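These notes open a run of structures that come right after.
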Structure I
Amino acid sequence: MSRRRRRKLPKEPFEARIEDLSHDGRGVTTHGEKKVFVHGALPGELVMVRVTDRKRSFDEGETLEVIEPSPDRIEPLCPHFGQCGGCSLQHLDPQKQIESKQNTLVQNLERIGKVTPDTIWQPLTGPQWGYRRKARLSVRYVHKKERVLVGFRERYGRFVADMQECHVLDQRIASQLGRLADLIYSMEARRTIPQLEVSCGDKQCALVFRHLEPLIEDDLQKLRAFAIDTGIAVLLQQAGLASVHCLEPAKIELEFEVPEFGVRLAFGPSDFIQVNAEMNQKMIHRALELLELEKDDRVLDLFCGLGNFTLPMATLAGEVVGIEGDAELIRKAKENARQNGLENASFHAADLSEDPGSAPWLKQHYDKVLVDPPRSGAEFILPHIAASGASRIVYVSCHPASLARDAGILVHQFGFTLLGAGVMDMFPQTGHVESIALFERKG
């Protein structure tokens, strides 16, 4: 059996001028004939680089010294920045962060999709700190240190960052990081709890404790006491998602409101919701504004989840049809519609990562379409969107490359015009690019 030969790392660091910023927040330079992606470096800077990994077509490195700093470099707020992998851009001025994301979007549209929007919208921005209401935190018992670590993984992903504070997490959870570490260390199960899942609604936060072995009664009592004292609900998960259940209190009600449209959405602690509550409100407003909904419109909402867009749209349009691949999310979306008294919203489960074939909902006419796909995009459903008769499509994207690919298809194959596009700062301090685009049918 052949083995992949490990490429030798250069022993000596080298000096480099940083040319650009990558999509994940690393500086980009050229050394020899290869691109090098450098952690901790900003465009224009002269830095000393140490190569940390070699690939066939590029290398990876880290900044040892900033010789000539960028005027856009700032002091990171968090003392764990650089070690913790939760953030990658705290050293870059927030205004420059969003400008870089806007540039990434435009470059992807032009390079991959071969399209240029008629208008580049001003970015949507929100809170820079304390915004993250959904997260998965790793847990590790460190025998040599006789302590437990609770936090995001380190930058290279192998170890758990030794975090005493976090400025991007919802502060209802961030303020408890040290206490959670002490709590788990005091438990018999400290070696068999690998992660905590964070989920916060408008009024309540929940923590799902993943445990690999059954918990003894003493450990359960400690978790109950933590929940009662902090007001943070504690749930347990020993196997798959179906095993998640409440420990304290006996029942939880996680929900968030979209006050502009008078709707509330209930969700479970493991359900997908947008991580940034304030940005979600702004995103919904922008999407519905772009759709220009009228009271007799029939609207198709693809990858609808719990109804984040569906229910607000149902308050303005004649009928909204939501499609989602997760049957459990569809069940909850239907319940959310019922709880909000919206009888003009219907939902269907369908895998949109493949051709949905002859599904009855697909054969209907729609006036407008909203699509909010995962990172892989919406390539398989685009022909059906084009065939629906919709005059307007709003595309919400969490990955600019897949948006660019799909934009090229809509424009070049199906005759739509890309009227506008812009970014939304859903994940400040990170390289994550969330964006929104508007397509209109020609003629």
Structure II
Amino acid sequence: MTVGMQQGEWRREARATVLLALPLVFGNLAQSAIYATDLIWVGRLGADALAAAALGVNLYTACMIFGMGLMTAASPMIASERGRRFNSVRDVRRTVRQSCWAAITIVVPLWLVMWNGEAVLLLMDQDPALAAMAGQMLRWLQWGLLPYLFFLVFRNYISALERPRWAVGVLVAGIPVNALLAWMLIFGHAGAPQMGLAGAGLASALTNLLLFLGLFAVMSTDRQFRRYRLLGRFWVADWPRYRAVWALGLPIAVTLAFEVTVFNAAVFLMGLIDKPSLAAHAIAIQIAAMAFMVPMGLAQAATVRVGFWHGRDDPAAAGRAGWLSLAIALGFSIVAAAILIGMPRPLIGVFLDLADPANALVVRLAVSFLAVAALFQIVDGAQAVGAGVLRGLHDTRVPMLYAGLGYWVVGIGVGTLLAFPMGMRGVGIWLGLASGLTAVAVLMVLRWARRESLGLIANVTKS
């Protein structure tokens, strides 16, 4: 193969990856903006309400991310099937249906956790007043989880078909809807009851329901989607495919749970320090999460592109897709780090009034946290895309072990040591998070490099 032909293949793959990743990134940013809208409104209630919302949202996020990980199995399964048989319909339909069955299965225990959210937070030694406020929010928020999991299944389905733009449109439409509902229900405007934090939970639950219904309407009317007849005979069991969804999705769910719960643990550790640290952490982590939406979208695109070539049994093409995704993520992460270092106060000002003297300590702490967040942008992008390319190969069990080791042994261990015995408080916790992300990034990328260099991409599911 000539150099020109090789360069042409790299360019074509780069174009395909970017075209797929862009709508996924915008969709992730829209989803993050929906959550940020709630925090913006809640921030107007004061630092205590913001701290309580941080506790409630983080417990909800831990439950949601576990379900999200299980639903993620649909993406590499559908992508690989399309690589094997591009016009496959029946196997795609089987995967979508049984992913929905898995959502119904997992949501019941998650509901139980959220319904008892106040008790869970008290077991974690959180402030009783904040735990009570967070518990009220969770009892409304939890009812949006099942429709959101269904929405994720359908989003993964259309992304694996490389038509993710419809989901972006639905998510973008959800931003003003959620902002309006939260404004009405938190503050009691436009004739709605004044519910405070509980209103934020109800607004998010209603928005999740509308997201699901909006994407379902698209799938029911679009000719190319309609031909799959996804929900026909939905009630008929398909135990082999149901078990396959769990076999691939459960390690992904545990991996994401390790990652997200280490950030949740950081929230609870902040709660042991003081309320200003907790409020500052809520703001800084939301800003960092917005930046993470780009590598997250690249990881989702990499899963589809690598999964497609994996199904087609083309190791060279799968290798190109993986390395290109990692390179693009690295470039963005450098830019994001520069922004977090260069302009932290304007970003924080979106959530808090910088001119209010009562917020001065929270702002100062948030600035210091964002300085650390800038440092781990590069490794955060690398670990996300590294996990994404391995999922495209259906390689999920070893990455799950890497996540447990990196996040909970390195991340929490270093963070707790720095924060409390060494007296670095909140900054120490953030340095611990950076250490955990670095460990996971190195392990994920090394595993991908080994698979690619030894030509194990095509037969990874047998190893």
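Looking at distance in nm of label points 7 Å out along Cα→Cβ at positions 164 and 332 over structures I, II, structure I comes out largest.
When Cα Rg over 2.2 N^0.38 Å, for residues 140-275 alone is calculated for each of structures I, II, structure II gives the greatest result. Tell me which of I, II gives 3.1 when you compute distance in nm of label points 7 Å out along Cα→Cβ at positions 212 and 228. Going through each structure in turn, the value belongs to I. When helix-only ellipticity at 222 nm (-39500 (n - 2.57) for each DSSP H run of 4 or more, over all residues; to 500) is computed for each of I, II, which one produces -6500? Of the options listed, only I reproduces it.
Using relative contact order in percent (Cα under 8 Å, 6 or more apart), single out the structure from I, II with the greatest value. Once relative contact order in percent (Cα under 8 Å, 6 or more apart) is tallied for I, II, the winner is II. Which one of I, II has mean projected area of the Cα convex hull in nm², for residues 20-243 alone, as calculated from the coordinates, equal to 16.3? The correct label is I. When semi-axes √(5λ) of the Cα gyration tensor in Å is computed for each of I, II, the one that comes out at 35, 26, 20 is II.
Values quoted throughout were computed directly from the atomic coordinates according to the rules given, and no laboratory measurement underlies them. Not measured: the values here are computed from a predicted model. Cβ atoms are built from the backbone, for glycine too; each structure is taken alone.
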